[in-house]
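Novice: Dropping the structures in below, format is structure tokens.
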Structure P
Amino acid sequence: MRLGVLALLVAVWLSLSGPYTLHEWLILAFGVVSVLFVWRLYLALDRAAGGGSEFFRASSWLRLPRFLVAFALKVAAANLHTTKLILAPKIDLQPRLRRVPASQKTSFGQVLYANFITLTPGTITLDLRDDELLVYALDAESEGDVMDGSMDRDVLRLEGGPD
């Protein structure tokens, strides 16, 4: 399986790098070195996650583009909302703290979920304990974006959960 991931990385890099001539051997060598570096990083993360984590299987990598698109859309929407809050003539913030359940199966998944929330403007994860996050939100709408569970489901799907 690990060699399959290495082969996938090499194939992606070769397909994105364009045609090769004899004079481009240096570029090819640097590409191979960078692929080996990413592969070693993958192995280290897999080992740190217990050796058989669902996150580091090739099937999880195939779910990554969908996750990144969902993440980008949520960040863009939160940016617009936060900008609207800031530019409003009367700033009407109602900050709040909420405990949010984290339904991910692994600690890596829970940390990814916490970071997903923190990277979304208007919300910050303050604590992660016992499958629960403590989240600060600027207002009710920012809180609702977290409480609706869509971010949780996105990370759970990436982790190998149901679609």
Structure Q
Amino acid sequence: MSNVRSFLQDGVFVPPDHPTLSMPSSNILYISRPLRILSDTSNATSRAVGSQTATRKPTRFILVDSTANFRPDYWNRLVAVFTTGQTWQFKSYKWSSPPELFKHVTGIHVGWRGEGVPREVRGWGRGVQSFSVERWDEKGGVNGAGRWRDREVVEGIWTAIEEGMKQRGWGNK
């Protein structure tokens, strides 16, 4: 998880073992992000507002690399699962079947631009969305070819997460 903050918060993909990532790897990470979706879409002042985040209170997301310590109520708050495409990663989940899991939470698969989505991921249905980043170029580093696209990919990921939250009733309480 050493590169998760760099990617999901700062919008720059860096390989997890890259020396520029100074923070030690942890199994839990907190990210705050103002959401673009709001609960009452019937109200003219309550709607998706694009990048205007100044008046929106950030939502705190807790990212974990394992569900081993999940309490039963945590499953009700789970909004997304990042997958590499291996079914073994869901063995300890409440819903261990990927198609069933992705009926309850948004699935996110991040791969390399130019490579196809793994057959397994495609078979899990519409609950999993795939995104592609440029391969890392050691010579160019964070300023290398295609890194500017990382922010676009990250915004797509957050949009998918927020849309999944909205579909599952987030903010309607």
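Values in this text are rule-based calculations from the coordinates and carry no lab data. Only a predicted model underlies this, so the values are computations on that prediction, with no experimental measurement involved. Cβ atoms are built from the backbone, for glycine too; each structure is taken alone.
Novice: Work out which structure the value 16.8, 50 belongs to, where Rg and Dmax of the Cα atoms in Å was derived from one of P, Q.
Specialist: Q
Novice: Let me ask another. Among P, Q, considering only distance in nm of label points 7 Å out along Cα→Cβ at positions 29 and 149, which has the greatest calculated value? Before the final figure, lay out each step's value.
Specialist: Numbers: P: 5.5; Q: 2.2.
Biggest value here belongs to P.
Novice: Something else: A value of -20500 was derived for helix-only ellipticity at 222 nm (-39500 (n - 2.57) for each DSSP H run of 4 or more, over all residues; to 500); which structure in P, Q was it taken from? Could you put the intermediate results ahead of the total?
Specialist: Numbers: P: -20500; Q: -6000.
Of the structures listed, the value fits P.
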